[in-house]
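Listed below are the structures to be examined.
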Structure 1
Amino acid sequence: MEQQLNGSAFVRHLGAVTGNGRAGYAALADRVRTLLSDGRLAVGTRVPSERELAVALGVGRGTVAAAYEDLRESGHLARRRGSGTWTALPTDPSPTPVAPFAPLGAVGPSGSNPGVIDLAHAAPAAPADVMALAGQEALAALPDHLVGPGYDLLGLLALRTAIADRLTAQGLATTPDEVMVTAGSQHAHALVVRALARPGDRILLEQPTYPNAIDLVRHASARPVPMALDRDGASGATGDRDDAGRVRWDVAAFASALRDSAPALAYLVPDHHNPTGGVMDAETRGAVVAAARRHAVPLVIDDCLRDLWLDEPVPPPVGSWATVAGEAPVLTLGSLSKTIWGGVRIGWLRGPRAVLRRVATSRASDDIASPVLEQLVALALLRRLDAVLPARRTTMAARRDHLLAALARALPDWSASRPSGGLSLWVDLHAPRSSGLVEAAARHGLHLAAGPRFGTGGAFEGFLRVPYTHPVDVLDDAVARLAAAWESVDAGAPTMLSPVV
């Protein structure tokens with residue numbers, strides 16, 4: 001079943017749109033275009049009939065009919081014979097290719113891309129002294145493991161115990177046999193999709209979301225089902241950036257998406273959501289788990305950014321609300337890549353034993369085990385993590401505030417909320433020119449990821465994710481290049497990526 005909205009649900013998206021005649025239909029059409037461009041209304045959604053929407057809005061049917069016709073002419077609605085009217089986005093006749101969301105590679109004097117600043121990937125540099133100590137400790141512990149075969153699908157018991165203890169301390173009671181060690185959280189996510197989803201299955205994703213999660217769904221020959229996040233009214237200027245554009249999860253929309261699309265899985269990033277920075281509140285966490293249980297849909301919770309709170313700790317893990325055993329497990333992904341360093345390719349999957357056995361059976365065919373030495377390094381890092389995090393948070397908070405101030409000075413027409421944690425800003429450009437900006441920035445030695453990379457159907461042309469993981473002098477250089485690139489972008493027709501369906 002495809003996504004569809006009835007009259008009352010569509011009105012909830014539209015908000016207050018009133019009036020008849022030309023002003024009324026123009027306002028309605030503009031509101032729909034805005035919702036589509038920033039991803040709050042998913043492309044490929046069946047909208048209610050003209051009569052149904054007119055009744056729900058309390059306006060004349062002619063007003064809705066005129067708005068729908070305007071939207072069809074602009075390419076934002078498409079009529080399908082025998083199946084109603086569906087949302088769409090106009091396509092550029094010469095679209096920019098969608099590149100994989102893969103790391104650019106090393107930058108700087110010793111890297112492969114000297115002089116290039118990478119703002120496409122939110123990954124901090126490693127704490128060198130801590131990494132050196134962890135490496136020494138791992139090498140010292142290695143001889144004790146050389147007497148065995150070195151294979152363990154679940155991972156070293158000592159590391160699984162440390163992970164379980166950390167999750168338990170966060171509020172998610174966990175035993176070592178409920179943990180599998182993986183080569184990063186993306187690997188854990190891929191293993192879950194391969195074990196629990198089949199080609200053609202639907203997988204529910206937030207809109208926007210982490211780009212590699214979208215790519216993973218497609219590589220598995222599954223179908224992404226976008227669920228738009230609600231966004232508070234963004235300001236027209238940067239003056240109230242702290243309140244502009246904050247996101248929240250609409251539980252009713254989530255439950256409706258579970259019911260209507262019957263997905264095999266639902267993937268959520270509740271803590272310092274990537275890319276918006278939003279944090280799901282405790283009440284919503286409980287409601288999301290309850291909805292998933294009612295519809296028997298497993299939840300995949302990406303908790304990689306959980307420890308990177310900058311202002312205040314986040315609520316307990318979503319899995320802590322899964323107190324009833326049943327057909328809708330909550331699977332939690334974690335790693336050290338964001339808190340310590342992207343080069344630490346050790347992550348984990350936490351879930352019920354029965355699900356881990358199923359995932360392990362699938363994994364055994366091509367990935368026998370995680371490397372022992374890397375697991376020992378991860379164990380040493382976990383033992384030091386609570387000592388490392390305070391300084392890490394202080395540094396990232398200072399960089400976040402510095403970047404917000406630098407953007408406000410150099411690009412005052414843009415706006416961004418002040419995230420309470422994570423590694424990046426979700427910037428509203430107030431113009432659908434993200435892809436054109438990415439192309440222009442490359443000529444200034446700046447590597448960016450266009451807004452549409454974070455969604456499906458070509459949405460988010462008016463947005464850009466900007467990490468604050470670099471030192472402040474590099475951030476200042478990046479903002480100067482960004483401003484120069486923005487100035488050089490053609491102010492004419494917007495450049496859009498071709499829709500990805």
Structure 2
Amino acid sequence: MARTSASPAIVWFRDDLRLSDHPALHAAAASGAPVICVHVFDPARARPLGGAARWWLAQSLRALQQQLNLAGASLVLRRGSADKIIAELARQTAAGAVFWNDIAHLPDQVISDQLAAALGETGVRSHRFPGDLLVAPRDIRNKDGRGLRVFTPFWRRLQSLGDPPKPLPAPRTLRKVAGLASDDLESLGLEPKRPDWAGGLREAWKPGEHSGQQRLKEFLDGGVAGYASGRDRPDQKGTSRLSPHLRFGEVSPRQVWHAARFAAAERPALTGDIDKFLSELGWREFCRHLLFDQPDLAGRNLQSAFDNFQWRQDDNALRAWHRGQTGYPIVDAGMRELWHTGTMHNRVRMVAASFLVKHLLIDWREGEKWFWDTLVDADPGSNPANWQWVAGSGADAAPYFRVFNPILQGEKFDPDGNYVRRWVPELAQLRASLIHQPWRATPLELASAGVALGLSYPAPIVDHRKGRERALKAYENLRTR
């Protein structure tokens with residue numbers, strides 16, 4: 001097919017499943033050309049999505065299809081290697097240009113470069129835009145040209161650059177290219193069938209751009225009040241719950257930034273809470289910049305000294321941690337919440353992660369892999385960076401001697417035991433003073449609460465004091481070596 005002035009433009013959707021503040025879609029629509037919107041699912045990508053994230057992707061693609069239909073377009077789905085499929089689609093449709101938002105991660109950039117090269121050979125123009133970060137990683141460097149590895153100076157530098165560009169509006173209408181075949185969403189195999197383990201995910205979440213925008217609005221309208229302190233309480237609704245919407249680009253970081261800044265200007269009393277909220281957005285950005293500098297962040301210690309750390313191999317303990325059967329109620333509640341809903345409260349994530357790598361001395365990569373498979377918001381930057389932070393091997397890492405006490409953490413941040421009661425119902429009848437350490441209850445107290453330690457609920461798989469001492473010794477040995 002020959003290209004003409006009416007040749008269509010292809011928009012390649014990646015981790016940016018939205019219509020608003022989508023630079024590539026905005027530019028393609030402004031060109032006046034008919035638009036072909038395409039998403040390519042590549043099961044052989046550098047790091048395949050985990051099960052929970054695959055489920056979210058399926059729902060988000062459905063939502064995107066509906067949004068595009070309302071704007072007059074449609075979504076073409078394909079399965080395979082994105083660069084080859086899109087280059088072939090451009091050839092078949094005589095497209096004049098392909099538009100997409102880049103991802104600041106080396107494997108994704110390689111695919112982008114390969115696509116741009118293939119298009120260039122056939123005379124098809126490539127238009128690439130930044131779209132997944134507030135600031136390009138190359139704009140925040142130290143004097144040696146390297147990225148920053150401590151969050152506070154990174155955050156100060158980012159803020160000193162001023163506000164990011166204002167979000168772009170969604171196109172009002174799009175000109176559709178008729179007659180294009182699309183793979184069925186079901187054929188991509190994203191959702192579990194037998195068994196269907198996603199019931200809890202469906203109860204907890206509604207993916208899609210509209211839901212993400214609504215969630216952002218509701219949070220800034222009321223939920224952000226008290227965020228600075230309330231975000232640490234898993235027994236309360238004190239967090240934004242925006243992370244999976246950000247992960248799949250249903251909401252962009254600069255949409256969050258500008259909405260938050262507007263809310264702070266409208267209600268100055270909330271400035272402290274909103275600043276804390278924005279710093280969490282900054283931490284996501286920090287992790288993505290780390291990923292830019294170290295693409296294998298999920299497999300390699302940022303601090304090479306940890307390459308010699310003597311991790312333990314303990315399959316039984318790892319399995320108990322997976323299943324929320326460690327005998328420490330706050331840890332078990334978090335692991336069960338994760339399995340059921342595809343998420344875990346951030347404070348509890350730190351406690352559960354610390355328990356695995358310090359009390360059990362199991363390699364942080366084992367925990368990172370489990371979270372990657374079970375989190376709906378499993379982010380290629382944040383997930384490994386946070387695990388390395390807890391382990392002490394990462395950037396701006398927690399000091400090696402910081403070992404979270406799961407008992408004290410539970411008593412401090414779930415003081416009435418309501419979070420544990422929800423996710424560890426076998427302990428629900430214990431009073432608050434005992435629920436985070438049921439082994440201190442008398443036989444009569446256990447019996448009256450219907451708890452049989454070692455039967456209905458496990459005894460601790462490791463003694464806290466001994467586990468802490470073992471961890472400190474292992475970390476000290478690493479330092480002396």
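Remarks
- Among 1, 2, structure where log10 I(q)/I(0) by the Debye sum over Cα atoms at q = 0.11, 0.22 Å⁻¹, for residues 56-175 alone as derived comes to -0.56, -1.32: 2
- Look at Cα Rg over 2.2 N^0.38 Å, for residues 144-335 alone for each of 1, 2: the largest one is in 2.
- FRET efficiency 1/(1 + (r/R0)^6) of positions 48 and 384 (r between Cβ atoms, R0 = 30 Å, to 0.05) derived as 1.00 - corresponding label from 1, 2: 2
- Origin of the derived value 3.4 (distance in nm of label points 7 Å out along Cα→Cβ at positions 184 and 312; candidates 1, 2): 1
- For 20 (relative contact order in percent (Cα under 8 Å, 6 or more apart), calculated) the corresponding structure among 1, 2: 1
- Structure from which 77 was derived, percent of Cα pairs over 14 Å apart, for residues 152-199 alone, options 1, 2: 2
- Origin of the value 8.2, where mean projected area of the Cα convex hull in nm², for residues 360-471 alone was derived from one of 1, 2: 2
Every read-out reported here was derived from the displayed coordinates using simple, explicitly stated rules and does not represent laboratory data. Being a predicted model, the structure only gives us computed values, none of them experimental. Cβ atoms are built from the backbone, for glycine too; each structure is taken alone.
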